[in-house]
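Before anything else, here is the set of structures, which you'll find just below.
Just so you know, all these numbers are worked out from the coordinates, no wet-lab data involved. This one's a predicted model, so the numbers in the text were calculated from it and none came from an experiment. Cβ atoms are built from the backbone, for glycine too; each structure is taken alone.
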Structure 1
Amino acid sequence: MTNNKVTRHTRAVRLTHWTVAISGFVLLFSGFGTMPLYARFNINKIPGLSWSGDFLIEQGLHYCAAIIFTAAVFFHLVFHLRRREFAALPKKGDVKESLEIVKAMVTGSPEPPSGKFLAEQRLAYAAIGATSLVLIATGLINLDPAFIQTVTLTHTVATMLFLVLFLLHVGAFLIKANRPLLPSMVTGRVRRNYAEHRHTEWEI
């Protein structure tokens, strides 16, 4: 913490976040590549992407990314459980509070008081986290041919949900009020005046 900056995310949290984000993106790209979509829609003819139509390459990339993604998710869970850090978990009334925050953004009225994480951030965290666990579970079970049809369908649905949540998560920073939080995922810090204004219940 400095005079005009407040530490919001530790180095371990930032490293885990970007590991999950990058490996998740690779999983999405390689997952669609194994269907195979890129050869069908001539994506593999784009300069530099000729390899994207190769099933074996996409499959190998998918498995490697899956190992990294799974390891990062479980590290995240163990890390925060051991430190008893649960501020990002949803609380009673978060849906109502999220609607109030959206209303405040649209009308310019004051937002409800928030802690370290906004209600909408806690809900998004839970949704992305649950979807990630479903992806990991179905990805592992998918190795058993006896369940392959049901598991593959569940895995595909979870993939589409993960993609939507991923886009919403990134798209949230198009909203001006959320932009000051973006640098904190790189530096770990957020402006003190921003934290004091928007996260009034955060014990800094």
Structure 2
Amino acid sequence: MDGTVDLDALEAYLSSDESPEECMDLSELDGFLAGLVVGPEVVPPSEWLPLIWDDEEPAFADEAQAALILGIILGRYNEIADTLDAEPVEYAPVFWQDFTGATIVEDWAIGFMQAVSLRQVQWEPVLSDDDSAMLLIPIAAIAGLAMPDGSDEELSLPEEVLDKLVEEAPDVLPSCVLGLRIFWRDRLRAPGSRSRHH
């Protein structure tokens, strides 16, 4: 699938001197958007956009550049939703590759978990069922590799499982995202899922 969203322009801006020093990189931002798209409720952009910039004001050369960059971010958000809902699914996360050609998934996972943290309480039903918990735990565990001090015991995995997971992450993580999309879609569609009046 040829992406309709120009991520190159976004990546160039995020890594330029114009953007806030601690802003998300492209892979982290992509994970963040995926977490927002597949979450239990819609989070308004006014709430999540500042997190991309580390709560600093991004510097744009002019209104056209501001419109371009924000348009790409919102476009990618919609593209993730569309590709997850396509038949067959066309979703592909943005992962980095290092100089050896190995895929780096930690940034993406950190971004995803930042989205989860915006609605932590609403995400809890995923963890209350073993099957659905295994959709979120791999993402949390990989994010935890890069942020060990903030790791949650409930979301940690044995080391040998983690090693295998990191190896298979480029295939596992997109499946997790799709599974979470289906989990919430089915849950929110279920009759009486909001409140039971029986």
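Suppose percent of Cα pairs over 20 Å apart works out to 57; of 1, 2, which structure was it derived from? The correct label is 2. For Kirkwood radius over Cα pairs in Å, for residues 75-130 alone, the calculated result is 13.6, so let me know which of 1, 2 that is. Answer by label: 2.
Comparing distance in nm of label points 7 Å out along Cα→Cβ at positions 19 and 187 across 1, 2, which structure shows the greatest value? For this comparison of distance in nm of label points 7 Å out along Cα→Cβ at positions 19 and 187, the top structure is 2. One of 1, 2 was used to calculate relative contact order in percent (Cα under 8 Å, 6 or more apart), giving 25; which? Of the structures listed, the value fits 2.
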